Structure P
Amino acid sequence: MRDLVLGVDQGTTSTRAGVMDRAGRMLSLVQIPHRQSFPREGCIEHDAVEIWDNVRRSMAQAVEEANAGARLAGVGIANQGETVLAWDRETGAPLAPAIVWQDTRTQAEMEELGRDTATARRIRETTGLATDAYFSASKIRWLLDHVASSRRLAERGRLCVGTVDAWLVWKLTGGRSFCTDASTAARTLLFDIRALRYDPWLLER
């Protein structure tokens, strides 16, 4: 009988995995911290490979401790939200460390964009968000502008850029699924919260 659910909370400082039954009772809970990297002022990064390894380890340990095995009905993932990374679709290798939601390396550019009142208004009306480096869009742009291999891979159709949940789903499915959900997409500053799709105008900026 498949009556258990495995939940994964991939957070800013650690990964937690736990098995729950239909009544919401926690049968196991495993937490594994990961390193925080501060390469220069305003920059906060995570090692995507370390995160993936911690997710695999915590999931396996939680399932073992709960003796869940074939009883698992599904897996749910919560994640850091605005943190982003880029990877090679063919090799699965990250191109650079993940840029964490707290990272402010693009704040000056976003403040300049925000001074264009018409643009800032359109962004807020479309996404419901302010023009701020907190969100994913400027971090994605930074990766494209500063990681040389990202543009080259994009031209070859081999570039994946996404939030941490997209990375984990991609890894868990062996590269068969590259996706996120609307609630996480809505934190990118690229998502039309009324049409429930990425906005072409924002993607082109």
Structure Q
Amino acid sequence: MSKYTFEATVRNDLGKGASRRLRRAKTHIPAIVYGGEDVPQPIALVQREFYRVLEQDEGIFTAVLTLNIDGKPQQAIIKDIQRHPFKPLVSHVDFQRVDASHKVSVHVPVHFINEATCAGVKNEGGKITHLLTEIEVTALPQHLIASIDIDMADKKVGDVVHLSDLKLPEGVEVTTLAHGGNDTAIVNVVAAQKGAADEDEEDAADSAE
């Protein structure tokens, strides 16, 4: 059973003007659900509950949701959220229908843990550089994961974590690697750059010798 359930109604009043009126009412969000064997269906998503979950739980972006559309449940994932350019408002949501027998791809956030105790930072004065903060994975809907954790505790200066280094659950694969793409670096630990003051001290020490 899905952790997230949202109420919606079929939207028959279409077009930019209709969507604008719907948003101004501040009760529903224009949305569409597509994919599978059914035709794309414009819907009006109840705003309050969607906003509440959106603000509190990042898992909504990688989980299978239940959309109760006029009382009829459909399983879907979020494929895109369009936001207002400067207000904290959602303008439109795209949902993709899913079923248990077909794989889907989602972008999963990367969590870097134990950065404060990273060996390369704590013992060698290095710096952690995040090169990717989310990774696209492919899996059957029931195998989707909420996030990817990378433990930085034992990483030293010069260490690099690539996509191929990830230990993912069975049934989950990195989309890029599955399609023969590059083994991109996710995070590394680099030596701290010397400042001008440090260089002056070294020059002074060399002169003294």
helix-only ellipticity at 222 nm (-39500 (n - 2.57) for each DSSP H run of 4 or more, over all residues; to 500) derived as -10500 - corresponding label from P, Q:
P
Identity of the structure behind 4.6 (criterion: distance in nm of label points 7 Å out along Cα→Cβ at positions 85 and 157, calculated), options P, Q
Q
Starting from the value 3.8: which structure in P, Q was distance in nm of label points 7 Å out along Cα→Cβ at positions 5 and 93 calculated from?
P
Identify which of structures P, Q gives the largest calculated value of distance in nm of label points 7 Å out along Cα→Cβ at positions 77 and 189.
Q
With percent of Cα pairs over 25 Å apart derived from the coordinates and found to be 54, which of P, Q does the value describe?
Q
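Computed from the coordinates by the stated procedures, all read-outs in this text should not be read as laboratory data. Owing to the predicted nature of the structure, the values given are computational and were not obtained by experimental measurement. Cβ atoms are built from the backbone, for glycine too; each structure is taken alone.
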